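These are the structures in question, set out in turn.
Bear in mind these aren't lab numbers, they're just calculated from the coordinates by the rules spelled out. Here the structure is a predicted model, which is why all the values come from computation and not from measurement. Cβ atoms are built from the backbone, for glycine too; each structure is taken alone.
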Structure 1
Amino acid sequence: MDLFEHAYRQDAVKKAPLAVRMRPRNLEELYGQDKVLGPGSLLRRAIENDLLHSLILYGPPGTGKTALAWIIAGMTKAHFHPLNAVMATVKDIRTVVGEAKERAHLYRQRTILFLDEIHRFNKAQQDALLPFVEDGTLILIGATTENPFFSVNGPLLSRSRVVPLEKLTPFDLEQIIDNALQDEERGLGAYSVEMTESAKKWLARAANGDARVALNALEFAVMVCRPGPDGIRMIDVDLVEEALQSRLIDYDPSGDAHFDHASALIKSIRGSDPQAAVYWLARMLKGGEDINFITRRLLILAAEDVGLADPQGLVVANAAAQAVERVGLPEGRIILSQAVIYLACAPKSNRSYLAMDKALQAVEDLPFAQVPVHLRDAHYAGAGSLGHGLDYKYPHDYPHSQVDQEYLPPPLQGMVFYEPGDEGHESRIKRFLAEQDS
């Protein structure tokens, strides 16, 4: 970055939103990331000693990924080149690489490429970066809100260190809000603002760990607030709530949150916790999750985790799926709630699931066995001449519709795939099978 670029950036920052103006200028001003950037940490020492290698900064919005990249830009002797993956192309990468090689040859200066939203780069674009990260032409700092183990190519990932940034706590956000209210140069200190403690705490909670959301809402509240007779702008909960409009839900139906919330929902139901299950369901609905995805997951869970301990579980899940398809939202939420609570409170068994896995493994591992002759189809002309169906015992011709007869082929006889448990309806099945064997 040359002097002209620096001056232009400084002027742009002065006109930028509060969240940009208050962006941390050094590691001491970067809140909430002591786990990876605390005093004496490996990453902090690497930054302070200008010994940085390629990084992937991964974390929720508003946690300081871009801020950290610009802090590094101010502390390094390397040339810092920012790009946004939404707008950048392979041609842009080639231009940066060409300049980096020339800079290294003429001035022995390294080049750091900061690629914001790196997950927006497709495989071909990421592959274009790989050789130059590998040979040291570029030090890559990628920033992403998406899990890099899914969104970044494996070879590129293996040449970078993944740095997870934590969601900011309400306490972190309260400190950030205080700094913005007091800072006269970059913040709102020149506006004679007084913010009630309850308003600050409400905003710190409602921003959901996102400093950008908190600061933008704070700035809007201050700008629209009329000064009182004493010239003071009083910011209370009502004003902050209006400025924020509605509490933001950290949920992207196409990203990590989609899978993490679904996992939390399923594990809560499997763990027989209806309170947690309904909460995660509400989070998914509030975040705009596809209700068909939810009902598909419930159908699978009903067979996999409730199973024959309560055969009605699958019936309830299927009825809920059909009902929600007909009713839609918002009323469909009531149907989903009923299904989720029923499944969470139902006795649990995964024995059907385990039985199928064992059977599939037997198909895979054991020699192929022919269908025993007495079990073969005998409903066509000529079947009798082949012996098909010979000696088959029709169960309904025997007391209680039961008869001692082999149904597995000889190599598999005696193998047990399904072993019923002791929960719910499955205990009855266990007794039934025991009586058959006696």
Structure 2
Amino acid sequence: MAKRGVAPAISDEFELGYAEPSGQLLARAFEKEGFTAEQMEASGLVLKRSEGPGFFDRFRGRLMFPIHSEQAAVIAFGGRALAAGQEPKYLNSSETAIYHKSRVLFNLHRAKESIRKSGRAVLVEGYMDAIGVWSAGVREVAASCGTALVSDQVRALRRHSERMVVNFDPDQAGVKATERSIQMLLEEGMKVSVLELEGGLDPDEYIKENGAELYRSRLDKAPGYFLWLADRARAQFDMRTSDGRIAGLQFLLPAIQRVSDKLERASIAEELANYLHIERGLVLESFRKAAAERREKSLAKVKELPRPVERILLNALLASPDVRRAIVPRLKPMPAWQQFVTRRIFEALFAIQELDGPFRFAELEARLGDPDKELLAAVVFADKPDDEEYSLVQAGECLHRLEQDTRDAQRAAMKMRIGDAERAGNMVEAMRLTDELARL
């Protein structure tokens, strides 16, 4: 911490700690406190020995960062490697009943009040970046901790401010993460700026080399996302040629079309025309064409594809026998899947899974009628990011979403029944239903 310039007061404020290297300390402490084997395993902090009884610590010889819920409860930990060659560099607690990494942002519990007061959130990639920016006096900072930004995280930020400055690392991975995050933020109605620091430095390094004041100044002057994207276009395409300028404009259109406000889009068109040296009329015409194509595609997708939670869950089940073994027994008793557009595909998949033999895509397809075969193909071959793989974690998150939807529907139905009972003057039934609603 001294080497990274983290003052003891900041280390104390962030409750940083150390996991000693033996791998026994925490497991023994849990045993001494009388926790059961099931509780220990569910904590995500210890691992069961593959040979013999007992557990060993998940984190060994690492610098430890507590991860908090938005309500400031410690729900997980991140550990940074300290020894040369120790992999992975960063290790998080496994997901548990209280920790779902796609719903958590590091430091949001501290930052949320400052986000509301300042009217913006600053999003960085890692623990040390968040700590460095916080130490520079920018208290509205949260970190995505190296995971791809998802809608639940964006909504958590949006509750406190619609304005966002993205300040990810300037390396290639950081640039790609920024591009993906921009799309997600715009879809959730955020007003986005991007700060890219010169010298190939991440926020923490930049502050150490240039000082907190200069960093804060750069943050306040961070340009709108479309100018950052325009710089990407200028780097990729030859703006001296008409073909290059058109290609650059096509590169920018998908993001800019996500801006819902027509006046804001017109303003962006004006700036882009000047920035890329393209005729303003051509920019506006491209906007109109892209908007028309987007509407047509959206209508087609409504007819062809189910909602994302359904599509992701089905792809995850098709992709892995481990996912099928873990998820099918939990999903099958749930009523939610019976409302799916793809419910007949799920029925066929469940039936094959019950046979307990090898799973073959051809067998699944053979059990379906032509409309469902077309639907299955649309789900399987729908576009997705090249680096996205359907996983057990994603499938588990989909189940959690379905459980939430089911509970919400039950509560809504119960409230309607209470209202009906009250209007009918049946207060005994209304009270009984109110108690049932409280249990829900």
Compute percent of Cα pairs over 32 Å apart for each of 1, 2 and report the one that scores greatest. 1
Which structure, out of 1, 2, was FRET efficiency 1/(1 + (r/R0)^6) of positions 76 and 308 (r between Cβ atoms, R0 = 30 Å, to 0.05) calculated from, if the result is 0.75? 2
Candidates 1, 2; helix-only ellipticity at 222 nm (-39500 (n - 2.57) for each DSSP H run of 4 or more, over all residues; to 500) computed = -17500; producing structure is 2
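Can you tell which of 1, 2 yields 4.5 when mean projected area of the Cα convex hull in nm², for residues 52-99 alone is derived from it? Walk me through the numbers on the way to the answer.
On the way: 1: 4.1; 2: 4.5.
The structure behind it is 2.
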Structures 1, 2 compared on mean count of other Cβ atoms within 10 Å over residues 132-139: the greatest is 2
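Of the structures labelled 1, 2, one was used to calculate relative contact order in percent (Cα under 8 Å, 6 or more apart), giving 8. Name it.
2
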Computing distance in nm of label points 7 Å out along Cα→Cβ at positions 92 and 108 for each of 1, 2, which one ends up highest? 1
